[in-house]
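Scrolling down, you'll hit the structures one after another.
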Structure I
């Protein structure tokens, strides 16, 4: 696999069309495909989606236990199926807590290795314009945030992304075993303003890290 030698790429201009592609946001009046694993996952065609994928060892056992307890109590108070408002509530409480824990740098932090980040970045770029339109990502030491419009089934996109990147990263590091946590967090983006907030969030993820420990991409 070709791995580009880049660190940070920032070139972005938003006017509701990116790469000659019309950006669509979540519309509560249109059909949504919903499936449940541990979490509900929503896809509304090619609506812009914000994804967080974390490494399998990115949270210690005590944090996973705390997360499971928080999630159980939330589900008792908010029985499924969840509305978009309940999902927003989940993301603003439990989802934000997960993000906070991830930024504490638990686990092996394999993605702090530049070559491993480049493998993941090249994997993301490979299907840009084919299976999704990629707007931004930031690869952190133990997780990645991605902003894109899926052009295929979301679960299939993420499965392929994780499988391909894991195979090449494991080969490079001469390691075996799971690289990624199986389930990812996904959020449907509701408006241009929310899109801008996710772009800002992706940029600000890097502010407390040395430039050799992350990779940032913002599409033109």
Structure II
């Protein structure tokens, strides 16, 4: 099974060669050193190959390739060719000019659970589309998207820190309220007990005198 270390250590040779991962996925290494994730599968008695993406900067990570592999395997299980679907998606993208239109088409065709679909649409509408909606796809670089994603992650991290501090403050406030209530109860008890002792003492003295 492949690891990031193993992928980084793959050296180019005079001819293409393969390095296997799992579940039908492997990488090919070109003479120029390009490492590409691929997935071989059989569908309707025919062998097909899906190119998942290129490894490294500007491409995809090993974890992302395995996620794409999982989605492709699900398509094969229900009789859908992921390789043909990828070709159709490329043809649709050619007809799309702006990033906003591309995202609308992706959301319309993505096979996602309702909750996942709603969450991703919310993130797109709130954080990404206001920046890239009307920009041409040809004018957006990978670095642009990565910079925006880093900005979104930082904002989410700050939000999580704020919520954690708020919960801590609420917890401390609850503890203060409990402490005050307990102190008030103790004061009421301490205020009542001496009076009872005095009354009992007077009665005892009267009884002794008799």
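Only the coordinates and a few stated rules stand behind these numbers; no lab work does. These numbers were taken from a predicted model, which means no experiment stands behind them. Cβ atoms are built from the backbone, for glycine too; each structure is taken alone.
Things worth noting here:
- Which of I, II leads on Kirkwood radius over Cα pairs in Å, for residues 67-146 alone, largest value: I
- helix-only ellipticity at 222 nm (-39500 (n - 2.57) for each DSSP H run of 4 or more, over all residues; to 500) derived as -11000 - corresponding label from I, II: I
- Read-out distance in nm of label points 7 Å out along Cα→Cβ at positions 115 and 179, computed value 1.3, structure in I, II: I
- At a computed 1.21 (Cα Rg over 2.2 N^0.38 Å, for residues 59-106 alone), which of I, II: I
- Read-out percent of Cα pairs over 24 Å apart, computed value 66, structure in I, II: II
- Label whose coordinates, when relative contact order in percent (Cα under 8 Å, 6 or more apart) is calculated, return 38 (choices I, II): I
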